[in-house]
1. Out of 1, 2, 3, which one gives -12500 for helix-only ellipticity at 222 nm (-39500 (n - 2.57) for each DSSP H run of 4 or more, over all residues; to 500) as computed from the coordinates?
2. Using mean projected area of the Cα convex hull in nm², for residues 42-89 alone, single out the structure from 1, 2, 3 with the greatest value.
3. Between 1, 2, 3, which one scores greatest on distance in nm of label points 7 Å out along Cα→Cβ at positions 18 and 74?
4. Have a look at 1, 2, 3 and say which one yields 103 for volume of the Cα convex hull per residue in Å³, as calculated.
5. Kindly point out which one of 1, 2, 3 the value 14 was derived from, the read-out being relative contact order in percent (Cα under 8 Å, 6 or more apart).
Structure 1
Amino acid sequence: MESDKIKIVATNKKARHDFDISGEIEAGIVLVGTEVKSIRQGKINLKDSYADVKNGEVFLKQMHISPYQNAYYDNHDPLRSRKLLLHNKEIKKLIGKVAERGFTIVPLKVYFKNGKIKVQIGLAKGKKLYDKRDTIKKKDIQREMDRDYKNLR
């Protein structure tokens, strides 16, 4: 489809390792010009970022967007809180889930969709250490099975 051009800029690989993702929502994000230019260059890090709900609005915290190198004086703060653009129904759903024990909101990926920067956020519940080990074990087994199947051909 020509109209839905998607270019992924950054993914949060650590999120799927550390959390069980139960739901995903696409959100817009409020940015300043130098942030957009830095994101176009791929200078964004989602590693330790999370979303927080305050006064009926959702803010993304600890998402690092490097300062734009060609900006003269009006550069942005790399770790500032950034507002996410969501419908009220989606915000109420997130508030209800976050009120439950153990749920948090984490960004999964940042991408361009039709020229606009979007963030995919996930409703996540933290994994225990044995869950992480089990996930790694399943991945290793699947990789081994794929390798054996490829050798059979």
Structure 2
Amino acid sequence: MSTHRIHLFISHSWAHSGHYDTLRSWIFERSWLVDGTPLAFSDFSVPRDNPVHNAGSDRLLQAAIYLRIDRSHVVICPTGMYANYSKWIRKELAGAMAKRKLILGVDPWGQKRRSSVVGGAARETVGWNGKSVVAGIWRCFLAGY
């Protein structure tokens, strides 16, 4: 059986980059098999050390981010309450919806409340562990194609 390559964009707050780091390690640092299907992932996110941050204006940065979202199959976003107050997470989710990308919400471990911004945009929300995140990505990928 051939491997399915899935392009991902992980929306996150740089101030809460630990969530991004954990998601990234779960998804990209091991091989995955879901329902007998081998999966491989490509990261189209914008981590803090990525050169896209050198964009000369908010408009150019948004265009660069939207291009990455457009190239992705699924957008992942932690549902931390900080997402309600992040201008860029809101823009990323709006871009994903405009590009008709499916959004997977992920509830960080021990979280009591969920961001309404992410919850309202997400097709599905999963718990905070690698297996549930990857299974959710696969379901979103299949639903979108």
Structure 3
Amino acid sequence: MKKVWEDFKKFAIKGNAVDLAVGVIIGAAFGSTISSLVKDVIMPPISLLTGGLDFSNKFVILRAAKDGSTAFNTPADAAKAGAITWNYGNFITLVINFLIIAGAVFLLVRLITTIREPAEKEPDKKDCPDCAMKIPFQAKRCPYCTSELSCY
């Protein structure tokens, strides 16, 4: 049992496990933030531009309720009455949310990649003047064509 505990401590303290935990926590917070951005900031102007259209309440009744009624305001009301619905509006809303979230994640990853890119380092190879192969700067003879190289 002691060996298992020691192995677990080594695993938990490793950088990979801690990085993964931090990534999951930040990802959850980022997901909540983006969901709020979509729901509270982006969708209201879209709804305004489309005349108050709320995609999440768009549905088609496939089978009427048990009492025969077919007039419902939301898919939840229809389901409560026993009707079978095809909730295409909810799917459209989720696709829009996904596209916005994917775009935000793409921009974030692109920003992080740009920040992380190392400054361009000096090349450590030069071109052989005879065969145009890449060779080390210190080479005095080309290993490909064996020509002698002058210092240039």
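1. Source structure for this number: 2.
2. 1
3. Result for distance in nm of label points 7 Å out along Cα→Cβ at positions 18 and 74 over 1, 2, 3: largest is 3.
4. Corresponding structure: 2.
5. Answer for the origin of the read-out: 3.
Since every read-out is calculated from the coordinates, none of them should be taken as a lab result. Bear in mind that the values here come from a model prediction, so they are computed numbers and not experimental data. Cβ atoms are built from the backbone, for glycine too; each structure is taken alone.
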